[in-house]
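Just so it is clear, none of the values below were taken in a lab; they were calculated from the coordinates. Everything numeric here is computed off the predicted structure, so don't read it as measured data. Cβ atoms are built from the backbone, for glycine too; each structure is taken alone.
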Structure I
Amino acid sequence: MLLPNSKRILLKLSGEVLMGEQQFGINQETVAELAREVKAAKDTGLEICLVIGGGNIFRGMAGAAKGMDRAQADYMGMLATVMNALAMQNALENLGVHTRVQSAIQMDAVCEPVIRRRAERHMEKGRIVIFAAGVGAPYFTTDSGAALRAAEMQCGALLKGTSVDGVYDSDPKKNPDAKRFDTVTYDKVLADNLKVMDASAVALCRDNEIPIVVFSIREKGNLARVLAGEGVQTIVQGNK
């Protein structure tokens, strides 16, 4: 196990990953494959909670950039994360994995409100908890929501599954000579603006000593490899 003290982890998935090869929306086959990866991780004995972004449906900052009120756009983005959470819940339940969706915006007809103690009991009983709607307030990203929930749930690590295989010193899509870090400190990520997560999320993880593990979720089986300490990833942590 990569992080031996991590009985409980939070997995943050970008909404774009759920698109698969589509340009937008939810690809059911991709979601089903992600659910299988999450189930395999749970079967190792881990307690898992999930946070999924909403960028495949609506991104608040993009809406604001086009003239929409930022707060209104962010609320729309939060609702997109609830849709993604319900899609993932359906895929996991189809595999026989019991799940609960907890939303920071109350909508009792489709999911529970975020209640920390209840979420802890769910995980102790072997259920996967999917946290939706970010922190329930505008001007915060789902990265901040993931860091907040990881701290609340006392997770041993925050795993961020994205489209890239770690943290680079520059954008690998624009610079073919970009160098990937095996490990990097929170302070360097913040000082060099390395775009791992937004600054408030990184600072929250730093203050609570929660390692951030960045890896590519698009590569089949990579979550299991990362958890076993074998996959390609970058670990963001404090000075050793």
Structure II
Amino acid sequence: MRPGAPVDGTALLALLSRPAPEVAPRLLGGLFGHRGEDGAVVVRITEIEAYGGPAGSDLPDPGAHTWGGRTARNASMFGPPGHVYVYFTYGMHHAVNLVCRPEGAAGGCLVRAGEVVEGVELARARRARGRSSPVPDAGLARGPGNLAKALGIDLGHDGAALAAGDPAAPGFFLVPPEDPQQQPVASGPRTGVSGPGGTSEFPWRWWIPGEPSVSPYRAAVPRRRR
């Protein structure tokens, strides 16, 4: 399905109402986009991670921002589905999650990487800021921070709704693939997640093998005590 195709809003919300580990692999190869005042950028999702809920919930996830319960920062992850959760990390990068599950049951899918299929020039301009050399097209949205920058996403978008029917409208939209089973899928531990949540107990990272836009896997680096 190409940008501009209609989206069944009921079917999309039904999909996003499921637990994130069920949703994430079904979004690989789908389209995720954001249209702002300066134009639209759309990516084909090539890498994605799933995150669950707090300790004591029906899907406890020690690697999730929700592990300690609901806070002002992570409130968007507690629903309703069909919204985005945006956070700021390492003092320099934004990242965007697609919120899953009914309101009150936390979960989301972190969009880690994608191939830019619309708005390449705009994505290049955004990624070129502060750099001395151009970014290869395959790297424009490689990694969650680069993807958010290419799509023009920041904390001001936290909690924004996904448009279910009009990719030409301002804001966010998501178009799942028509048949997720038509493409190969690989899975493994999540990138950079410390503790048990970053082990093989949580193989909640999915990617399309051979895609140059997929980010390299990196295990969490233990923090040194000062």
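Matching task: 18.8 is the computed value of mean count of other Cβ atoms within 10 Å over residues 172-179. Pick the structure from I, II. Source structure: II. Here distance in nm of label points 7 Å out along Cα→Cβ at positions 108 and 148 was derived from just one of the structures I, II, and that gives 2.2; the source is I. Hey, mean count of other Cβ atoms within 10 Å over residues 20-27 derived from one of I, II reads 12.6; which structure? Of the options listed, only I reproduces it. On relative contact order in percent (Cα under 8 Å, 6 or more apart), which of the structures labelled I, II is highest? Max of relative contact order in percent (Cα under 8 Å, 6 or more apart): II.
From which structure (I, II) was helix-only ellipticity at 222 nm (-39500 (n - 2.57) for each DSSP H run of 4 or more, over all residues; to 500) calculated, if the value obtained is -11000? The read-out was computed on structure I. Comparing mean count of other Cβ atoms within 10 Å over residues 116-123 across structures I, II, the highest figure comes from II. For the set I, II, ranking by FRET efficiency 1/(1 + (r/R0)^6) of positions 36 and 132 (r between Cβ atoms, R0 = 25 Å, to 0.05) places I highest. Have a look at I, II and say which one yields 3, 12, 14, 17, 22, 20, 10, 2, 0 for P(r) over Cα pairs in 5 Å bins from 0, in percent, for residues 140-211 alone, as calculated. Clearly, the read-out refers to II.
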